[in-house]
Structure 1
Amino acid sequence: MRSDKRRVKLAIAVIGLAPGGMDARGLAAQAAVASQVEGSWERGACPFDSTKALLPVTCGRLKVPENYDSPGRGVEIAFMVVKARRNVDANGPVLFLNGGPGDISLFFAESLVTHPRINEVVVDRDWVFFDQRGTGRSSPALYCPPENDFFKRVKSCRDQLIQQGVDLSQYNSARIASDMEALRKALGVEQWNLWGISYGARLATVMARYYPSSVRSVVLDAAGVPEGPELIDDARGTENALNKIFAKCAVDPACSSNFPQLRSRFIAAIPRLRQQPLSAGERRYDDAYVLRFIRNWLYPRGYSTFEQRIQSLIVFMDAAARGDAQLMLATQQRMRREEGLDTRVYPPVPMYGRESLGQNLSVYCNEKEPFESMEDYQKAAASSEILRALLQGFGGPSACSFWPAGQAEPIVNRPAHYDGPQLVFTGELDASSSGIAGYMIEMANANARNVVFRNGMHGQFPTELPTAEDYPYWRCALRLAHQFFADPQRRLDTSCAETRPLRLVR
């Protein structure tokens with residue numbers, strides 16, 4: 001989860017492990033759930049103008065228990081099947097898992113099926129898109145109305161959802177995996193091929209852990225490892241991306257001439273900014289603000305190009321190293337203009353197309369925050385000025401303290417040893433834990449391959465139509481995935497992932 005929300009300290013529980021590092025209680029509990037995972041689905045008219053779809057689509061709603069352990073109240077999972085014109089494997093469709101947690105899938109998919117590029121996505125097997133429980137067109141959707149005060153927003157949202165009878169402890173990865181299993185059974189699918197992006201990649205590992213026989217193969221796009229402390233690993237990913245940018249600048253004649261020894265000068269500036277922040281107008285630049293600004297602009301945004309953002313961030317970091325707050329502010333203003341943040345008119349987004357803060361909190365507060373510790377934070381902060389800046393506020397007030405998400409079984413934060421074929425897509429300059437996780441997954445799993453997209457960022461399958469800049473690498477990822485799904489053991493020519501240029505100086 002990309003967020004600067006304050007976290008609260010929670011100790012890591014001491015757990016008993018079954019052979020192979022698995023938590024016996026957690027596996028037994030999920031096995032009991034698996035035995036009763038059933039759902040009924042109803043086909044209905046698509047809630048958008050499906051006559052404009054360029055491939056046949058089927059829309060439906062799957063009815064499942066909110067709590068599989070104690071069936072009673074139900075939830076509905078909205079989904080859409082996009083039919084391939086040439087289906088080589090009717091029993092092995094692709095199930096797409098969006099990121100977040102809290103992001104949506106169908107709002108994007110309903111636009112994609114009306115665009116010619118759907119024919120590059122759905123080629124030789126069907127694809128299934130669904131809104132995870134708590135999001136989008138699924139019901140209930142844990143959408144929280146805007147509010148200036150974040151904590152007030154969370155409390156008000158919590159009270160409204162609880163008043164509606166929603167059990168906020170049931171909207172997490174384990175339950176979503178059970179929904180995916182129920183959907184598989186309801187549609188008569190033999191095995192899923194999973195494509196998970198960002199949080200969706202973590203969700204794919206949960207599905208493969210609990211229901212391995214239901215999974216044929218997995219594409220992990222911008223993956224994370226379930227055992228990682230999320231906030232700390234995201235900070236490490238940002239540090240890793242910055243170190244690569246500094247290294248590229250050092251060997252680039254134009255960049256090293258204009259910005260000599262950029263890394264050492266910028267690192268030296270971080271404690272100075274902590275002790276004596278810079279100011280320009282009303283803007284105050286301390287170490288935490290500077291590093292979080294840099295991290296946020298290393299993520300996909302959509303209008304300015306990634307190359308433009310890297311170029312501007314190099315100027316911004318050089319200005320910070322020289323103590324030039326006016327240039328820092330001017331650079332930020334130029335970045336906003338290039339992104340169109342002050343002038344671009346965005347079409348209104350319907351409720352089912354908006355992020356679900358409630359699902360985000362239910363997932364994070366259930367399965368990540370309870371396993372983060374102050375000791376881990378202190379070790380990380382002591383090891384790096386970048387990590388210390390990014391992790392400021394760890395242990396402070398947290399929305400999780402009043403969001404009743406429950407606590408996951410410890411197995412959720414244990415390494416996932418899935419023996420089936422895995423294809424991992426890693427952006428070389430991904431400023432999150434995903435920039436590191438792909439290498440770890442490949443080392444830990446003999447049947448996993450990590451493809452590094454040179455000068456790539458977070459996620460190779462954007463959840464919106466790709467820009468001209470991203471299109472060749474989106475197409476590359478799709479081609480590799482199609483070949484992998486067709487034959488997960490075949491040797492792949494990954495040269496298309498190595499061609500992205502990056503000019504560091506304008």
Structure 2
Amino acid sequence: MTMQVWVTGSAAEVIEISGEVLRDKIRGGMLGQIIGNLNGLPHEMKYIDEPGNVSEYTPALPDGARTDDDTDMEWVYICAMQKENEVYLPPGRIAALWKERINRGLWCSNRFARSMMDVGFEPPLTGSVALNPWAEFNISGQFLCETFALLAPAMPQTAGRIGLNYTRVAIDGEPAQSTQFFCAMIATAFVENDINRILANGVEAMDEKSVIREIVADVREWHGKYPDDWRQTRRLIKEKYVRYGGQMRDNNGYEVNTAAVIAALLYGDGDFVETMKTAFNLGWDADCVAATCGTIVGVTKGYKWMMSRGWKIVDRYKNTTREKMPMDETITGYADRVIDLVETVITKQGGKRILTGSQVIYQIPAEKSANVHKLVGPDAEVSVLREKAGPQVKEAVARSQDKQELARAAYVAICLDMSEQIRKDQPHRWAEAINALAGQRRFVENIYYDANIPGSLELRKKAAAAGLDKPPKRQIIE
């Protein structure tokens with residue numbers, strides 16, 4: 001017996017999965033994620049105005065895999081979690097890992113979060129929509145969550161909590177809802193093959209006010225109307241959800257990329273190759289879309305099935321980006337690190353590991369899909385942060401002699417629209433705080449030379465009004 005669900009008396013529902021099946025599905029999810037990511041890279045940001053036209057595709061990693069930001073930040077975390085036997089690494093430890101190991105190959109919200117860490121900020125402030133101009137829309141909530149969901153088979157709420165512990169380093173708001181959406185889907189895929197039921201569980205994981213619920217409903221409706229024509233659905237996605245003239249806010253945003261994942265899954269209908277091909281052709285941030293789809297379908301198919309297809313897959317995960325990380329990792333080795341942690345997650349949630357003859361069986365307390373992190377709008381978050389941090393900011397500006405603390409206080413004051421009053425009340429101390437912030441060259445360059453997204457443009461106006469000068473040119477190339 002490999003899998004069974006039952007209810008005994010008043011006890012909670014329990015799902016039973018053999019260790020062999022669990023290993024196969026986790027390895028399948030990992031391989032699917034990596035294939036989607038690396039096979040999708042040639043299509044990343046290539047199809048914006050019009051879709052792609054990939055007609056033939058065979059999954060392959062003939063030279064093995066390599067690190068990329070879709071999978072390697074999760075790898076850093078997983079290695080630390082495994083070594084320290086800690087599923088929820090605390091904020092200080094997360095920031096330390098970034099400073100030590102995650103310094104290259106960063107983009108958008110993750111790059112901004114990393115520069116905030118240089119000023120002494122820690123998660124989740126690095127992902128606050130009040131402080132990080134990318135956090136309100138960036139898809140880091142999607143492409144940084146898949147591996148964590150593999151840790152929580154059949155436990156969508158637990159998957160969401162683990163995922164949020166790490167994705168909120170760089171995002172919040174709707175992207176945090178996308179973390180819960182995709183984590184719930186991946187957790188469900190361990191015990192469900194039907195894409196529509198997997199999607200339904202994902203929807204239940206989101207706040208009722210989440211825009212993503214509408215996105216799911218739209219794509220499902222369009223798929224129902226054009227079941228054999230993904231191009232029509234792609235056209236409708238673009239017409240409704242591309243709202244910023246095709247700039248980075250559109251291409252790197254959760255709206256079109258979440259819609260693309262849903263469309264690829266529906267049109268792929270459980271077929272791995274068709275799902276990947278559709279994900280590539282839908283475009284936008286195609287490698288991220290394909291990686292998420294690949295994880296979900298990879299879990300349903302399993303590693304053995306995938307390897308039986310005759311695809312050229314070399315079991316290598318070459319480290320090209322992350323400092324102080326293994327140089328001899330393999331795809332299965334990466335997946336096995338996850339497998340090593342799964343038992344900890346299962347037992348901490350009240351599950352059991354049972355040895356039946358020579359077979360290991362895991363009894364997992366099944367969780368209903370539900371929202372674990374409510375949606376808080378940007379205005380509300382600013383208000384809450386101003387109430388909590390406002391007095392500390394004023395105190396730091398007034399008395400601190402620590403330049404990093406002064407720099408942090410100045411930046412928070414700028415973001416929370418407190419700078420004008422503080423500058424009026426304490427002009428000399430404010431000048432010191434602004435000088436301290438100006439001394440954080442990498443961070444200030446990210447403020448002024450980052451992409452022209454709406455949040456960055458607004459931040460620059462606030463910073464300039466507060467007296468923070470724009471550096472004459474960008475000197476630090478990342």
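Annotations
- semi-axes √(5λ) of the Cα gyration tensor in Å, for residues 327-446 alone derived as 30, 22, 21 - corresponding label from 1, 2: 1
- Identity of the structure behind 0.40 (criterion: FRET efficiency 1/(1 + (r/R0)^6) of positions 343 and 359 (r between Cβ atoms, R0 = 30 Å, to 0.05), calculated), options 1, 2: 1
- For Cα extents along the principal axes in Å computed as 63, 48, 47, the structure of 1, 2 it came from: 1
- In terms of FRET efficiency 1/(1 + (r/R0)^6) of positions 255 and 439 (r between Cβ atoms, R0 = 35 Å, to 0.05), the structure with the greatest value among 1, 2 is 1.
- Of the structures 1, 2, the one that 4.8 was derived from, the read-out being distance in nm of label points 7 Å out along Cα→Cβ at positions 71 and 431: 1
- Computed 0.80 for FRET efficiency 1/(1 + (r/R0)^6) of positions 103 and 311 (r between Cβ atoms, R0 = 35 Å, to 0.05) - originating structure among 1, 2: 1
- Ranked by relative contact order in percent (Cα under 8 Å, 6 or more apart), structures 1, 2 are led by 2, which has the greatest value.
- For the set 1, 2, ranking by distance in nm of label points 7 Å out along Cα→Cβ at positions 55 and 87 places 2 highest.
- For helix-only ellipticity at 222 nm (-39500 (n - 2.57) for each DSSP H run of 4 or more, over all residues; to 500) computed as -18000, the structure of 1, 2 it came from: 2
Taken together, the values in this text are just the output of simple stated rules run on the coordinates, not laboratory data. Just so it is clear, the structure is predicted and the values come from calculations on it, not from any experiment. Cβ atoms are built from the backbone, for glycine too; each structure is taken alone.
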